[in-house]
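Only the coordinates and a few stated rules stand behind these numbers; no lab work does. All values derive from a computational prediction rather than experimental measurement. Cβ atoms are built from the backbone, for glycine too; each structure is taken alone.
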Structure I
Amino acid sequence: MPHCIIEHASTLDSNKLVSAVFQGALASNQFEPDGSDIKVRAISFNSYQVGSNQSKKSPSDFIHITLKILSGRSEEQKQLLSKSVLNALNTRVRNSCEITIEVVDIDRASYLKAKC
């Protein structure tokens, strides 16, 4: 049931990133085998600064992924998920950029889901 939120430089292809993150989450084997419970979305940014090496002509690209999952998984499972997504990005997205990933627990008691 992860909610995978990709924040990235607008110079990167959102569709490639969405596909790579989906495949990485699926490869972790922690969700439905067909990936039906994996949700991925991307937000691109035109204005950003990565570190102090800011060049007007070519700022460093970035990808930050937040993986929101229901609480209860072990640290090992969270690490496996992060590494699986990172591996998928490294093999599918060819670009020199900084990639960061964080796993965030969603409180089971307060999480609600409804069809619209």
Structure II
Amino acid sequence: MPHCIVEHSASLDGELILPLVFSGAMTSALFEADGSDIKVRSIAYQSYMTGKARSDFVHVVLKILSGRTAAQKQMLSRSVLAQLQTLELPRCSLTVEVVDIERASYSKWVSES
């Protein structure tokens, strides 16, 4: 855990964004030390509106198991945002949100073959 879902305008290179989100999650020290539990994926959008003037965007949703404090979630969000800011993208909106996954309803199975 976490599931990091990166939504971005198609004009941006997702391959450049994914390692930064991973690094931000690692920096938080909230997950496995080797990063083996951090999953990052992206969705590029061709069709979108950003007000009256179209501009690029990156929005990251960090889905984590419930139980973390508000301070931990804020630190995680800021850590990922700081990494995204290193891209220095002109006229681009960068946003990050942390969403709790309810532990009681979360199920997981991993195939071993």
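Identify the structure, out of I, II, from whose coordinates Cα extents along the principal axes in Å, for residues 13-76 alone was calculated to give 40, 26, 16.
So the calculation was done on II.
When mean count of other Cβ atoms within 10 Å over residues 61-68 is computed across structures I, II, the figure 15.9 traces back to II.
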